[in-house]
1. Which of the displayed structures (I, II, III) returns the greatest value of distance in nm of label points 7 Å out along Cα→Cβ at positions 42 and 330 on calculation?
2. Which one of I, II, III has volume of the Cα convex hull per residue in Å³, as calculated from the coordinates, equal to 152?
3. Can you tell which of I, II, III yields 24.8 when mean count of other Cβ atoms within 10 Å over residues 98-105 is derived from it?
4. To which of I, II, III does the computed value 0.30 (FRET efficiency 1/(1 + (r/R0)^6) of positions 66 and 306 (r between Cβ atoms, R0 = 41 Å, to 0.05)) belong?
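Values quoted throughout were computed directly from the atomic coordinates according to the rules given, and no laboratory measurement underlies them. Quick caveat, the model's predicted, so the values are computed rather than measured. Cβ atoms are built from the backbone, for glycine too; each structure is taken alone.
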Structure I
Amino acid sequence: MGLRNSAVLGLMLIVLSASGCGDNEFQPPPPPMVTVAAADVRDVTEYAEFVGTTDVATSIDIRARVSGILQEVRFESGTLVEAGDSLFLIDPEPFVAQRDAIQAKVESAEAELKLAETRAERIERSARDGAVSELQALEARAEADAAAAALKVAQKDLAIRQLDVDYTEIAAPISGFIEKSPFDVGDLVGNTADASLLTTIYDDSKIDVYFSVPDRVYLQATRQEPADTKTPVVEIGTEIDDGFPFLGEIDYFDPTVDEATGTIRIRAVVDNPDRRLVGGLFVRIRLPIGTIEDALLIPQAAIGADQIGSYVLVVDDAGVVERREVELGPVDGTHRVITSGIIADDRVVVRGLLRARPGATVDPQPVGP
């Protein structure tokens with residue numbers, strides 16, 4: 001009896017369970033949640049990017065203008081010197097002696113001129129009185145004029161010798177960093193072309209940046225409205241910079257296009273007060289070539305790509321996902337210009353792309369603040 005009761009009880013439980021299952025219905029899962037946003041509409045500057053090289057805007061070769069023994073080197077190599085600082089001293093003694101010798105000649109010529117003038121004036125008075133001939137007076141005046149000319153020659157020679165003395169001390173014509181000199185104290189300098197170059201000073205407070213652009217880009221960059229007289233500006237960055245932290249003003253274009261390459265060389269000048277840039281660097285250059293008015297921009301993360309091309313996912317008013325092929329324009333920060341494929345009112349999926357399939361229904365949520 002106990003075994004029979006257990007079987008009956010089990011059968012009743014199975015029946016009750018079967019009757020209960022008849023009340024459950026399948027509940028489909030809610031549509032996946034995605035984040036959508038409309039395109040940002042604004043004017044965007046279009047850029048072209050190039051690679052260029054830097055050069056110090058101003059560099060001066062310091063040369064010996066007289067030949068002699070280098071007596072002093074008055075600077076530390078690689079340091080910053082100021083305009084007017086004394087850099088080198090060439091032994092001045094030989095030049096001082098030559099100057100003093102010419103100074104003596106000048107003094108002698110002055111004395112001779114004074115004597116000749118006195119004689120000429122006296123003879124001219126005597127000629128007016130008839131005591132001497134007119135020819136003698138003319139000869140005396142000629143001697144005085146010759147003495148005056150000789151004095152001028154001596155004075156010019158003295159000025160040249162004084163320049164030689166002055167050239168023995170060489171000062172910095174500009175401020176900047178000074179290169180190591182190949183000469184030491186005791187070397188003979190200035191006797192040949194190679195020996196006359198003592199060092200070079202580099203003023204890197206401004207840096208020149210040279211780069212070449214295709215002729216088409218040159219025409220786009222220089223196309224301006226008649227009232228637009230601003231100096232074209234380029235953005236510059238080194239290989240370790242994020243973005244383009246330096247600004248340069250274009251101040252030179254080559255007068256002709258290079259026929260071999262179809263490019264034109266451009267120079268921009270960059271202020272470099274903290275001397276972060278040096279000559280000889282390769283740099284990245286971004287050149288504005290135009291403005292796209294009322295451009296449509298969406299986050300780059302919303303753009304997908306496959307073998308067909310670039311696309312975005314758009315959600316309609318019913319929450320249905322639609323794939324749109326798009327054409328891409330320039331990048332603007334974290335956004336990308338879309339030139340065709342969407343309109344300003346379209347809601348583009350910007351987060352949750354893996355949960356959104358074309359034709360499926362989703363729960364679109366706007367981008368938060």
Structure II
Amino acid sequence: MKVQSRLPDVGTSIFTVMSKLALDYGAINLSQGFPDFMIDEKIISLVHKYMLAGHNQYAPMPGTPALRKSIAEVILKTYGRQVDPDTQITITSGATESTYSIIAALISPGDEVIIFDPSYDSYNPAVRLNGGVPVHINLNSKDFSVDWQLVRSKITKRTRMIIINTPHNPSGAVLREQDLMELEKIALEHDLLVLSDEVYERLIFDGLTHQSILRYPGLAEQSLAVFSFGKTFHATGWKVGYVVASPTLTKEILKAHQFVVFSVNTPIQLALAEYLQTPQHYLELGDFYQRKRDFFLDHMKGSSFEPLPSYGSYFQLMSYKQISNKPDVEMADDLLKKSKVASIPVSVFYQDGTDNRLLRFCFAKKEETLEKACTILRGL
């Protein structure tokens with residue numbers, strides 16, 4: 001049978017490729033964004049408790065009431081915004097499913113969606129699979145800031161949505177208050193939806209405050225905020241996330257969500273609901289990951305790699321211009337195969353392949369893992 005691909009230019013993701021190569025070559029894996037340390041035993045015990053209690057069948061399609069209620073309480077404490085757990089929160093199979101269900105529900109053929117590059121690799125395919133037209137705008141190459149005047153110039157009658165990501169993957173940059181205020185003006189002026197990828201909301205450093213769209217009442221009404229428990233609680237393999245949106249938008253998201261996964265792991269939802277009742281479980285994460293960032297940077301001192309500022313997430317960009325002029329994909333491949341350290345070349349996050357000779361390293365690792373990698377990297 002002849003198959004006409006809807007994504008003819010899309011292959012296996014760079015994260016899968018680099019993680020497999022790291023395994024094949026016995027390399028230290030600082031490429032794919034997942035921790036190599038244990039999650040809290042308390043939450044494992046809670047999952048076990050709810051499994052033993054018989055909560056092993058389908059959860060309600062929007063999510064368990066207990067988890068949605070706990071999330072609403074956290075949002076009120078964190079952002080001062082009251083949301084209805086029954087009509088404004090959807091539990092999803094990770095943030096990637098959140099993003100896909102939002103786009104599937106709200107983007108029609110021909111609708112334009114503005115995406116800022118470097119960008120997470122699921123945005124563009126999700127838009128295209130649903131008939132939308134991705135419009136890519138490159139962030140400032142020095143600090144990964146947004147040129148809002150350029151954004152205004154790219155808006156047409158067909159523009160339907162803007163996707164933002166803060167803290168930002170891969171750069172670790174964060175949007176500031178003035179960015180959200182400008183975005184709010186643009187969204188309200190042009191009646192645009194905003195998909196706000198905030199999966200690293202708790203991983204923010206140097207005394208900065210996460211600027212969620214939920215802090216801005218006008219913007220929040222026509223926005224969809226996406227979050228991830230996998231990122232927050234070091235359990236990426238659990239694939240549990242959620243979307244916060246107005247009742248009108250949530251109603252549409254649920255229409256798509258029910259036909260993508262229908263519902264999400266029941267005992268894990270109930271465990272998370274109880275685990276969230278202790279604020280320290282999420283309030284201390286910024287300090288925890290800042291220490292890991294600082295440990296990585298301290299142990300990279302004396303190397304020829306040059307760090308760019310990372311204010312959030314668990315990624316650190318490093319320039320290797322002092323070491324080599326090779327394209328970043330080739331540099332990452334050599335680094336993995338010859339030096340046994342896996343990273344991600346940043347050009348893969350750009351639609352136009354922009355190559356600023358940067359590699360992304362994940363520092364969500366044990367200190368001994370980071371120390372071994374840094375010893376190798378300092379020798380280059």
Structure III
Amino acid sequence: MTYRVMVTGGAGFIGSTLVRYLVREIGAVTLTVDKLTYAGSLSSLAEIAGSNLYHFLKADILDAAAVRAALRDFQPDIVMHLAAETHVDRSIDTPLGFVDTNVVGTTVLLHEAYEYWRVLPAARRESFRFHHVSTDEVFGSLPGSARADETARYDPSSPYAASKAAADHIVRAWHRTYSMPVVLSGCGNNYGPYQFPEKFVPMMILKALAGEPMPVYGLGENVRDWLFVEDHVRALWTIATKGRVGETYLVGGRAERRNIDVALQICRIMDELAPDPAGGHARLVSFVPDRPGHDLRYALDDSRLRRELDWAPQESFDSGLRRTVSWYLDRRDWWQPLTSVYRGERLGRLPDRPHAVAGMGRAP
């Protein structure tokens with residue numbers, strides 16, 4: 001069959017990778033819905049813009065009328081929900097925007113999708129899926145060598161993580177209350193081409209390329225499970241089409257690394273591919289004050305996904321990181337225009353004095 005897939009947040013990093021995959025590899029008729037914030041760019045979709053399988057709608061998932069019209073007009077078989085505010089640092093400074101998009105926006109989208117689904121013909125109603133994409137950060141910091149599985153307790157630390165946790169619960173509530181055919185997934189730290197440079201890996205690459213200090217929070221001891229974005233989108237499609245209704249599947253890369261080790265590995269690749277005339281790039285690594293509530297370690301147990309749906313990553317961390325560094329070195333045309341939006345500053349450090357959190361009134 002030819003699938004019709006609606007992807008929210010489809011101009012973002014993971015979303016655009018998913019849309020390119022759906023059009024090129026699956027042959028799915030795909031509607032990208034994105035409001036094109038600073039982190040969403042149509043240039044990430046330029047490679048498929050001429051395809052008759054690709055459609056784009058600029059819309060906010062908070063706009064119920066726009067969502068309703070998109071569902072009615074496009075008639076999707078699957079809705080894959082990736083639209084979200086995602087940067088932890090920004091959530092510390094502007095938490096209400098994260099609640100609006102991640103919690104309220106998810107609820108609006110889910111409700112409109114439910115209203116669309118419940119009047120579909122029986123066969124289409126049976127096959128329809130709403131796939132909600134979440135994060136490992138909902139589980140909070142994990143001790144020792146523990147890995148979170150699908151039954152792990154939620155313990156979010158940041159406003160971003162809390163907003164995603166709330167959205168997860170809302171999606172599950174629509175399934176349990178209204179029998180909405182949902183599947184959920186959570187993932188580790190994605191990296192790869194087309195990632196906005198505020199995120200750790202592209203920031204390190206571009207700072208190294210510019211010969212500027214490469215800022216690492218604290219002592220760089222924070223551990224993340226790294227997942228190459230193309231492996232992630234293959235998992236997302238597998239979950240959307242083969243996952244059991246009402247279930248959650250975690251997507252891990254089994255590539256736990258300390259932030260400092262990732263930064264130094266990027267330096268070694270840069271030393272090889274773009275030598276630094278002033279010496280090795282490692283000299284640029286600098287430690288900056290840690291952000292508030294910075295979880296020490298995330299890790300996922302993706303055994304269910306591998307066992308039940310026969311998924312496994314195709315890239316190792318080493319090969320994926322080398323591909324990523326090479327891509328940023330080759331694609332200045334994509335990232336250089338973004339420097340007018342984001343200049344590489346580190347966010348998420350609150351002042352020591354009483355302050356007003358953006359959108360929440362003025363401190364006395």
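1. For this comparison of distance in nm of label points 7 Å out along Cα→Cβ at positions 42 and 330, the top structure is II.
2. Values: I: 353; II: 152; III: 142.
Computing volume of the Cα convex hull per residue in Å³ on every structure in I, II, III gives 152 only for II.
3. Working: I: 15.6; II: 24.8; III: 21.5.
This figure was derived from II.
4. On the way: I: 0.00; II: 0.30; III: 0.60.
Considering all the candidates, the number was obtained from II.
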